[in-house]
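Once you scroll down, you'll see the structures, which are given as structure tokens.
Values quoted throughout were computed directly from the atomic coordinates according to the rules given, and no laboratory measurement underlies them. These numbers come from a predicted model, not from an experiment. Cβ atoms are built from the backbone, for glycine too; each structure is taken alone.
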Structure P
Amino acid sequence: MRIQTGVSIIMNRWLEVDRNELVLFITDETHLREAQAVDAWARSSDSVLKTVVLPSDKIQNGTAISEMEEQLCRANVIIGATDYSFITTPEVKKATEQGARFLSIPLSCSDGTSLLENDFIAMDCRWTARMAKKLLPKINRSSTLHVETGLGTDLTFSVKGRKGGYYNGSAARKGSVSSASFEVYVAPVEDATEGKLVLDGSLGYEGIVKEPIHIEFSHGRLHTTDTHDDAVRLVRYIESFGDETMWMNGEFGIGLNALSKCRGISYIEDESTYGTFHIGMGRNISLGGVQHAKGHFDIVTHNPTIWADGDCIMKDGEVVE
């Protein structure tokens, strides 16, 4: 896919940008090619665009975003197109509560391509919405989610009092929040995830899992005694934040993009992959949780069977009709 085609999908199909709206495009120094493509779209469509280029090392921990609160609240449309997602920051929550529309497109790709060139962003938004609407009523009526996999995952999440939502790219309504990650999500009770995860998909920003990692969750906190390379990568990544909250579960998600493959190239593609579920660690404020942290990242596992209060909603990675 040409990068300009990807830009057109986002601006015209997902956001339905009106030329009278102020679009705030936030990126970092590693994605100037995407910024140029968005600028070309704005000039051709006679749209109002402001591009802000932030230092990439200040985005994941939210520092740079907190300094932009006033700009965020003035925009009609905000596009977060940096390497790291900042959809879970309180500043995004405040801006959307005041009517801005926010789309998260974390552009991180480890193979040198642009996310906007990858075919998975052409996924049918309507199909994902239909699947989400099958899953969400059951999730939102439940107090407990339970997940098992053939490799030995056996996890229980408390979602009592929490309401989930879904992302399918679409953020055309005032105050809406969406993501290039096509998924159903819910913020579980932060200290109430229990059991065993056999992680066999990806480590988010750290890429593909080559050897399954055996993880225990107790009172929502992640722990592993595995010592192979993938487990060491996971532990070192969490430790790099210097924040104990990053060890805590903040999200339960189900991937709903049938064009995605969990390849370890783009974490957005990994967590979106149909037939997977993911656990988001750390910050979850805008997802309906209460957890402040220096970051947020997702770990992805294949072929889950998921129950919502005993009702099977996904069997071996397939949504139960």
Structure Q
Amino acid sequence: MTNQTESMPRQVRVVEVGPRDGLQNEKQAISTELKLELIQRLGDSGLRYIEAGSFVNPKWVPQMAGSEEVFQRLQRQPGVTYAALTPNLKGFERALSAGVEEVAVFAAASEGFSQKNINCSIAESIQRFEPLMLAAKDAGIAVRGYVSCVVGCPYDGEIDPAVVRDVSAELLQMGCYEVSLGDTIGVGTPRSITTMLDAVASKVPVDKLGIHCHDTYGMAIANIYAALQMGVASVDSSVAGLGGCPYAKGASGNVATEDVVYLLNGLGIEHGVDLDQLVATGQFISAALQRANGSRVGLACAAAK
């Protein structure tokens, strides 16, 4: 095992996915104005990477139908990257015309999940990215990669770490500058996460990896800590723990950004985010959506005031 505390990063990039991965699973209609205010508040709190929308077919993900308008009306803050999910060339072209400056593509480490999610095999899904990657290169747009179901799948069960390794290496080879490894249904434990990371790191440098944990079994923070110990310095999270997975029934939200920042504060790792402002943002969006705040840190900080 390579998970030595000494290899923990001194600085971590917090990738805020709330406005995209968080909101896409909400059943109620969400106005463009609310999305824009959420994105503004997240930037004000010091977050420097915000996934602000998705250019998937709105028939499949209705909440992301207004992503063009969101990007066109954004009050862009200096030093903040506003990214979007783009599943194919058509989505990429829509994103480009809306002024998106960075995009993300997504594959899965599970054949069952790939079929249910995007109606094709893992190999076919990666092939579909080829024209998108070429277009992104021509346009000078950076591409981040996602791999779903890196330790477990609702259809295929336990996932072979070698498959995660190979899919991740392929995305990197295609031109992704970083690959975010997603425990989409939140079944991971520190042991399964480190086993998977050990396998992936045999082909992909750790500084090219991010971690994306859901908190279904309450293990997300423990799993992120395990990833940090192995040198992973990019962590995806969602303010107030917003979100789930529309293709993975019962999968609770992403790990809350507030909880990640509290962990990083406790470890003395730099991240540039103001926890108080972030907590206020989590309270704001939870109240606006009339839903419970999914951040334990957010709830504790709010109760202490």
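Listed values, structure above:
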read-out: FRET efficiency 1/(1 + (r/R0)^6) of positions 29 and 109 (r between Cβ atoms, R0 = 30 Å, to 0.05) derived as 1.00 - corresponding label from P, Q; value: P
read-out: Computed 19.5 for Kirkwood radius over Cα pairs in Å - originating structure among P, Q; value: P
read-out: For helix-only ellipticity at 222 nm (-39500 (n - 2.57) for each DSSP H run of 4 or more, over all residues; to 500) computed as -6000, the structure of P, Q it came from; value: P
read-out: Given 17 for relative contact order in percent (Cα under 8 Å, 6 or more apart), calculated: source structure among P, Q; value: P
read-out: Distance in nm of label points 7 Å out along Cα→Cβ at positions 173 and 285 - structure with the largest value, from P, Q; value: Q
read-out: Read-out volume of the Cα convex hull per residue in Å³, for residues 141-276 alone, computed value 113, structure in P, Q; value: Q
